[in-house]
Structure P
Amino acid sequence: MILGGLKHPSICAALGVLYTAARYSYFVGYATGEPKNRLKLGALFFPAILGLMLCTLSFGWSLASH
């Protein structure tokens, strides 16, 4: 999030909030003991982490291009 945020600060901030909320939701669902409760909102951490990785790759690509 830090490296990607150097090039895409707003996107990384939004994805970071989404990632944190999704992981919290996953944790709360995990604590219930019912497996299907984990992925109600918790499944959104997959797209959030993918977006953060893409932002970091974009930043790295821009550094390598110069």
Structure Q
Amino acid sequence: MVKTNPGQFVREVRQEIRKVTWPTRKETTVTTIMVLIMVFLAAVFFFFVDQALSFGVRLILGLGG
């Protein structure tokens, strides 16, 4: 294993960071909004699936009314 000194490590990290293409503020905002929309849609979907399965189980087992 090759060991590098801390100074060399910092220089290499800075070189790698310069290669990164960072998203713009607009790209970050749009991506965040899309993630929140998808989380909301998934929550609504799983809520209805849970309700349907709950109803089915209650119907089969004769529970609740």
Could you tell me which structure in P, Q was used to calculate distance in nm of label points 7 Å out along Cα→Cβ at positions 5 and 29 as 4.7? Q
Computing FRET efficiency 1/(1 + (r/R0)^6) of positions 21 and 45 (r between Cβ atoms, R0 = 35 Å, to 0.05) for each of P, Q, which one ends up highest? P
With helix-only ellipticity at 222 nm (-39500 (n - 2.57) for each DSSP H run of 4 or more, over all residues; to 500) derived as -24500, matching label from P, Q: P
Quick check: 4.4 is what I get for distance in nm of label points 7 Å out along Cα→Cβ at positions 13 and 53, calculated from one of P, Q. Which structure matches? Q
Value 30, 10, 7, calculated as semi-axes √(5λ) of the Cα gyration tensor in Å, assigned to which of P, Q: P
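Since every read-out is calculated from the coordinates, none of them should be taken as a lab result. Only a predicted model underlies this, so the values are computations on that prediction, with no experimental measurement involved. Cβ atoms are built from the backbone, for glycine too; each structure is taken alone.
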